[in-house]
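These notes open a run of structures that come right after.
Derivation of every value follows stated rules applied to the coordinates shown; laboratory data play no part. Values in this document were obtained by computation on a predicted structure and should not be read as measured data. Cβ atoms are built from the backbone, for glycine too; each structure is taken alone.
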Structure I
Amino acid sequence: MTEMVVAARTPAPAAGRWGAAPPQELLERLKDYGQEGAFAFWDELAPEERDRLIRDIESLDLPRIDRIVRCSLRSQGAPIPTFEPVPESSVSTVDDRTPEDKERWWRRGLRAISEGKLAVVLLAGGQGTRLGSSDPKGCFSIGLPSRKSLFQLQAERILCIQKLAAQCTDAPGSTVQIHWYIMTSPFTDEVTRKFFETHRYFGLEPNQVTFFQQGTIPCVSHDGRFIMETPYKVAKAPDGNGGVYAALKSKRLLDDMAAKGVKYVDCYGVDNVLVRVADPTFLGYFIDRGVSAAAKVVRKAYPQEKVGVFVQRGKGGPLSVVEYSEMDAAMTTEINQTTGRLRYCWSNICLHMFTLDFLNQVTNSLEKDSIYHLAEKRIPSVHGYTSGLKLEQFIFDVFNYSPSTALFEVLREEEFAPVKNANGATYDTPDSARLMLLRLHSRWVVAAGGFLTHSVPLYMTGVEVSPLCSYAGENLEAICSGRTFHAPSEISF
């Protein structure tokens with residue numbers, strides 16, 4: 001390990017309750033895992049700094065972290081398994097669905113929701129840094145006529161589905177409640193909670209929303225040693241969006257779901273403006289197929305699009321996701337001669353459905369294997385920014401463990417408008433997502449017999465339909481038929 005060099009510091013004050021040397025028992029534990037370097041600055045620390053260092057180290061699950069670091073480093077450079085295109089039988093394509101299929105799945109999903117069998121998990125640990133905001137991404141407004149945040153749009157879609165489920169089954173509206181589990185991070189937790197409180201949970205009942213934090217894990221050097229962010233603090237980073245599984249398990253939230261009668265779990269990322277939260281059609285399809293896991297997918301826009309795609313790991317193996325960087329150029333452009341389309345075309349868009357039984361099983365499997373993805377990053381340290389490794393799990397890692405997986409194609413223009421980059425970038429910006437939503441909702445209004453007027457070209461604007469009025473374009477005739485709306489504007493009750 002590289003020798004640590006620091007600038008001269010003022011001599012430490014009196015030794016304090018720890019004495020002149022680090023606590024022997026804790027030092028020996030660190031030595032057992034090759035991490036005694038965490039005490040390299042001990043002699044230079046003030047008593048309160050020593051206390052902070054001790055508390056920081058004692059908060060770490062050293063055996064678990066050591067297992068994760070060793071297993072992850074050992075897996076580095078392992079050969080990538082061979083993979084095949086996803087079998088056609090595993091995919092429900094838009095073209096293959098009949099109106100009868102969609103109606104059956106919609107009603108089946110609504111019935112399951114009315115019976116309390118669906119929970120929703122939202123991945124909301126990210127900040128809007130690339131959007132020019134330090135707030136959680138979910139607090140961000142993309143500039144819709146309503147000025148609603150991503151959190152509000154999603155909360156109102158849940159409210160709409162609860163109402164539709166109650167109407168579908170003749171159940172009183174108050175008895176249909178979808179529980180929303182929202183994963184935050186140490187950087188977004190407090191602000192997210194306050195945002196919901198300030199906005200009175202956007203009309204949801206406070207007791208149907210549960211916040212929980214994803215875990216963090218130390219950043220390490222290339223030989224697995226802890227990087228010190230300060231002389232008395234180990235550098236740490238969130239454990240990736242796949243940390244949701246360990247967090248659900250450790251916080252006993254899977255048990256909480258079971259106690260509520262939940263059977264199915266809808267899981268998605270916060271930054272998709274068009275996400276259909278708790279989609280009854282997807283849920284009905286999932287139940288119909290009887291699989292452990294499912295994912296919504298879109299076709300790749302073009303061969304070089306830098307997205308992860310679903311594949312089959314070996315002949316007859318599980319479906320899983322491979323990153324764009326794992327595929328050679330020939331595979332990204334390979335054509336299915338029968339269909340004339342890309343062989344590897346099903347893009348992962350982080351819209352997933354699982355059975356609760358599967359989540360209970362897979363959380364144990366992930367913990368047992370302890371293999372995390374290694375991301376080389378510039379890590380803040382006592383030496384300034386230094387090259388090191390962040391360890392992460394990805395949300396799609398669980399598909400490797402699923403005994404049965406089904407894919408459900410959706411149209412990009414209807415269900416996938418990510419917000420990842422600031423305006424001015426070439427794709428996935430607030431402006432591009434806003435236009436996608438306005439265009440989609442404008443089509444809904446016209447289909448329901450409404451008319452639009454506009455003072456700028458229609459391709460640059462449109463109308464917004466409140467989720468409280470319609471979830472996916474249904475039930476708009478009474479509001480829109482024969483009426484004219486000026487774009488841009490919001491249509492609400």
Structure II
Amino acid sequence: MTSASRVRTASVYPRSSPSSLHGQAIRLVTALFLLLFIEGWWRSGHFEELENDHELDFYPLELLQDVAEIDDSERMHLAMLHEGCMKHRESVITADFGRNGDKNSRTGRFEQDDENLRQKLENCPDVEVFLPSGIRGDGYCEDAMGYVKYLQGRALPRWVLDVEFEDKKTGKKLTYHDLCPKTPLIFMNHFWDGVPDSPTWPESKPVYLMPNVEMYELEAEHYWRVDMVLCKTAICTRRVRMWYQQEGNPRRTRVMYTRHTTSDAALYAKTQLGASADVTKNFSNVHFVHTAGKSMFKGTNAVLDCWLSRPDFPPLDVYVDQGIYNAFMKKTYDVQIKTQPAPQKITLHTGRVPGNMFGRMMVEAAFLLCTSVLEGYGHYINQARASAALIVTTDAPPMNELLSPESAILVPHPSSVVDKQLLGGNFDGDHGLQGVKGMATNVKGADICDAVERILTMTPDERQAKGERARKQYVLDTRFFAAKMNELRALARKGQASWYRP
């Protein structure tokens with residue numbers, strides 16, 4: 001069966017019989033009732049969150065078949081917001097930025113010297129994001145711009161919290177907190193800059209936290225200080241709730257499972273590069289790409305172990321930061337890579353990959369190795385999903401939340417604990433979550449080789465089908481995230497951050 005014959009729109013599916021539709025309606029109503037019952041039970045404080053050994057089915061086929069594609073203009077808007085976040089690091093970025101396709105536009109952004117600064121700042125949205133210039137890199141800009149777009153919010157640099165205005169009527173000094181005293185502010189991980197501890201912080205202003213739960217810097221005090229925790233992954237949601245059950249929840253903090261989204265680097269590259277980027281992925285000619293960037297947690301060592309043991313394997317391009325390579329790989333692999341027998345299968349690229357080059361890579365690459373040891377979310381996996389590539393990833397959360405056996409090749413692994421992770425099961429300090437497995441994985445080269453062998457036995461159509469399903473899962477997550485952000489806006493307007501009923 002060809003890939004073309006397998007791809008169907010909703011309009012060609014046969015209509016269900018009345019009895020079938022009746023059964024579907026009953027199942028849907030029952031499922032909604034159970035969800036509402038469980039949520040009410042949790043809100044009452046009597047529901048015990050438990051650890052799962054196996055992830056749930058996050059992408060039922062019934063939902064994937066009917067999920068509506070995201071319009072190109074909406075995907076481009078998110079990409080432009082990301083570009084603006086990276087380029088204009090001291091600007092307030094609003095949801096209006098990038099709609100006109102110009103990343104240098106003044107529309108939707110402003111700086112401290114704006115002549116109408118007060119008027120613009122006091123136009124408070126439902127929710128805002130604290131995003132100082134020092135963390136405006138790829139990852140946090142992806143996180144923050146998702147919130148800005150789907151919350152219709154703003155990303156605030158540090159100076160917004162420090163600037164003062166004089167009220168002409170009273171002579172009183174006014175700050176951002178006086179202008180937006182009830183607007184919740186989202187903080188990224190531990191990057192708070194002491195802002196919520198300032199004596200000017202209003203008691204009425206909620207503190208929201210977006211955690212990457214694998215990070216060492218997050219401590220008990222962070223979770224106890226906030227009113228809302230926004231979890232991008234199910235393992236985050238589960239473990240933060242378990243932690244509150246174990247350690248107490250004095251602020252009645254709510255934990256919301258939101259999923260997330262990521263800008264579509266492939267679409268952005270096609271728009272910027274024009275006809276030269278208008279290519280079709282080749283699922284017949286197997287050629288793998290692995291991008292590690294500045295991370296030592298992408299499983300790069302295991303990838304190299306595999307390929308160096310299998311000179312018969314297809315070509316592999318590895319992209320890694322020079323400093324990371326020098327510190328963690330050069331001593332072990334440099335000579336082996338340079339002395340590969342002809343034809344050499346591993347091509348090593350060190351240094352930063354420019355954005356336009358990465359985008360072209362997402363357009364062209366059909367086979368991507370995303371073998372992370374751990375992730376807070378996995379934006380580069382999400383970009384791979386958006387591009388409809390066939391992905392090899394680790395069979396551990398959150399990687400196996402983003403990808404399923406139907407949409408990727410999952411690599412088995414032994415789990416390992418990291419004693420610096422508060423929620424990792426073996427924390428070396430006080431208040432660590434107990435009774436859970438480690439959140440890190442120990443990916444082996446032999447297991448990656450087994451995954452590659454599986455791909456080599458697949459037909460081109462089978463490979464492409466997995467990539468197309470991964471793409472649908474990306475779309476579904478984006479739709480889910482957008483719906484959750486609408487829910488969050490409604491809660492913020494009502495001042496309802498507490499999960500428990502008073």
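Numbers for the structure displayed
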{"quantity": "Value -12000, calculated as helix-only ellipticity at 222 nm (-39500 (n - 2.57) for each DSSP H run of 4 or more, over all residues; to 500), assigned to which of I, II", "calculated": "II"}
{"quantity": "Parent structure of the calculated result 19, given that relative contact order in percent (Cα under 8 Å, 6 or more apart) is the read-out and I, II the choices", "calculated": "I"}
{"quantity": "Test item: mean count of other Cβ atoms within 10 Å over residues 203-210 calculated as 14.0, pick one of I, II", "calculated": "I"}
